[in-house]
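Visitor: Some structures to go through are shown next.
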Structure 1
Amino acid sequence: MFPVQAFFNAIPSDELESTLNSLSNKIGYSINNCHCLFPDGLDSDEEQFTGVRFEIYDDQVTITIDEMTQIIETLRKDFC
């Protein structure tokens, strides 16, 4: 789960709420070589997947939409 942790740790505190809003709307986001990707935002030549993919350099992990929703809700409760 390191790519997930690295992604959220890279988000500046003053951008957290707007980033969470984008992610809630399934809009991907990248910062400091950390990426959060949704299948709908892929180009046709990119590998398809189900869920939400987090990447940092060559490390990647895919989580479910439900797991992503839970992370977003927790972050909103604790930091927004």
Structure 2
Amino acid sequence: MKTYKKEPFFKLVLRFGIIFLISIFFIEIIFSIIMNQSFTAMLQQYFFNSNWIPFLERLIIMSLFYGLFMAVYYKFIKK
């Protein structure tokens, strides 16, 4: 865990944020397919009629906060 202390802060934010973004993206898509029981219903819910903009905004904001939290934790709090 000492390697996190030496890395730049924004690189840690980016690393944690991108991993979280990709994982949450796939989890939300899979849950939407399961809950709607249809791939086309998932497409209509998230990607038609400009629904993808709020969907991606929410994911990006969540991953930004997660990346900031984890970077602060590993860089400054964890020993």
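Visitor: Given 2.7 as the derived value for distance in nm of label points 7 Å out along Cα→Cβ at positions 13 and 29, which of the supplied structures 1, 2 does it correspond to?
Guide: Working: 1: 1.6; 2: 2.7.
The structure behind it is 2.
Visitor: When mean count of other Cβ atoms within 10 Å over residues 5-12 is computed for each of 1, 2, which one produces 12.2?
Guide: Values: 1: 16.4; 2: 12.2.
Attributed to the structure labelled 2.
Visitor: Still on this structure: Looking at structures 1, 2, which one was FRET efficiency 1/(1 + (r/R0)^6) of positions 21 and 61 (r between Cβ atoms, R0 = 25 Å, to 0.05) calculated from, given that it came out as 0.65?
Guide: Derived from 1, not from the others.
Visitor: For which of 1, 2 does helix-only ellipticity at 222 nm (-39500 (n - 2.57) for each DSSP H run of 4 or more, over all residues; to 500), calculated from the coordinates, equal -12500?
Guide: 1
Visitor: While we're here: The value 5.8 for mean projected area of the Cα convex hull in nm² was derived from one model only; which of 1, 2 is it?
Guide: 2
Visitor: Who wins on relative contact order in percent (Cα under 8 Å, 6 or more apart) among 1, 2, i.e. which is largest? Don't jump to the answer; show the numbers that get you there.
Guide: Numbers: 1: 29; 2: 56.
Top value of relative contact order in percent (Cα under 8 Å, 6 or more apart) goes to structure 2.
Coordinate-derived values only; no laboratory data. Note that the structure is predicted; figures quoted are calculated from it, not measured. Cβ atoms are built from the backbone, for glycine too; each structure is taken alone.
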